[in-house]
Structure 1
Amino acid sequence: MLRLRTSSQETHSIAAVIFDLDGTLVESKLDFRAIKDYLGCPEEVDLLDFVEQLPPLERQSAINYIQSQELADAEDARWLPWAEKLVENLTLTNLPLAIVTRNFSQAAAIKVESNQIPIKRVVTREDAPPKPNPKALLDLAAEWSINPSEILYVGDFLYDIQAANNANMHSCLYSPDEEQDYAELASISVKCFSELWLHLSNQDNS
């Protein structure tokens, strides 16, 4: 068991950690604005929601295009700074770890395998409704028999924080470049994962 010290200086027991993948553990160069422009998706509309409401033939064509972009991105994805060290440290605690991503399974598998990410449990958009829907997070909590309030979800985007909040989990916003205007929605916001480890390294052996 770990203890998380939040931005408000509260401390909470953490019995498991779940990560986002793109932009959190590994880099991603997906240009969502360009993908939306190509598919005719309005900028303010979620891409996956837009695709879901398309007629069947157009939907499949859009899915094929998105997956082709994801696969191209997966080939070059590498660990982000300090992410590998954080995961390595967490594996030594023997806490359950998982990845929940909006990627499709083949792209996610390439990124996990090529970087030798030692997290076996990976949930993609083919396994559960995509974030900010909390179902994937809640399913993992049930699978582990852990109260959601004792799980930390780590991600780099608004949907990650919303999903964690919807699941009643603690959340860490990874924001290496600049503070996001939704950072206050997260339990904690960090620029580097070394900061997160410092907030987690107070182990509770009770």
Structure 2
Amino acid sequence: MHRDSATIFIGRIRELGETLSQLLSLALGLTPSTNEFISTNLTTANLNYYPPCPEPEVAIAANPHFDTSTFTILLQDQVGGLQVFHEGAADWVDVPSLHGALVVNIGNMLQLLSNNKMKSAEHKVFANAIVPRQSVACFFMPPIDFSTMSTKMYGPIKELVSEKYPAVYREASLAALWGSLYPDLEGSLRNPVLARLRIAYDKEVV
């Protein structure tokens, strides 16, 4: 990606991230006046390159995982390969690769902040034997101070907690949220980080 093009792209993605933060906040019934509006920064942009794999049937380009982010904005080429786990169907479904389209993944942070009203998306990338795949993943998180990553706590937004809808999760530091992002295959926990933060943790699948 050319430097000038990359600079313009990142600037536009930041603007889009701010708009998405506002829309997600409004969808949750929050307003700026509550001081609980979802605040995010573009913290990381990953440029991913997946080379052709001679044996795609025995390889995975990216293992099934959950993002730590509040949300992730993904730009992918037209090769395809991204899949999301659909809980209703209990199966993996393809995410169509459309020219110029962006994919938005909800991450663990937003599932925590929203008190389980918005669900983190488990996803993976399968390999192909013919052409390489490229993508740009932009991760949005609350403003980060690395000196307080282990001490600053995040939990369900207080405006989303009530007697009818009690807090689902305990508070956790960003360091804790950056724990294992991969399914606990032996323990059958689809999202081990959030499962272990549940106030009534009983090894249920989340």
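What follows draws every value from the coordinates through simple rules; no lab data is involved. Note that the structure is predicted; figures quoted are calculated from it, not measured. Cβ atoms are built from the backbone, for glycine too; each structure is taken alone.
The table below lists the values:
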quantity	calculated
Distance in nm of label points 7 Å out along Cα→Cβ at positions 46 and 62 - structure with the largest value, from 1, 2	1
Label whose coordinates, when distance in nm of label points 7 Å out along Cα→Cβ at positions 22 and 174 is calculated, return 2.4 (choices 1, 2)	2
With FRET efficiency 1/(1 + (r/R0)^6) of positions 6 and 190 (r between Cβ atoms, R0 = 30 Å, to 0.05) derived as 1.00, matching label from 1, 2	1
Structure responsible for 27, with relative contact order in percent (Cα under 8 Å, 6 or more apart) calculated and labels 1, 2 on offer	1
At a computed 1.00 (FRET efficiency 1/(1 + (r/R0)^6) of positions 54 and 94 (r between Cβ atoms, R0 = 41 Å, to 0.05)), which of 1, 2	2
Computed 15.3 for Kirkwood radius over Cα pairs in Å, for residues 14-133 alone - originating structure among 1, 2	1
Winner on mean count of other Cβ atoms within 10 Å over residues 118-125 once structures 1, 2 are ranked, highest first	2
Test item: semi-axes √(5λ) of the Cα gyration tensor in Å calculated as 29, 23, 15, pick one of 1, 2	2
Which of 1, 2 yields -11500 [helix-only ellipticity at 222 nm (-39500 (n - 2.57) for each DSSP H run of 4 or more, over all residues; to 500), calculated]	1
Parent structure of the calculated result 11.4, given that mean count of other Cβ atoms within 10 Å over residues 142-149 is the read-out and 1, 2 the choices	2
Mean count of other Cβ atoms within 10 Å over residues 38-45 - highest-scoring structure of 1, 2	2
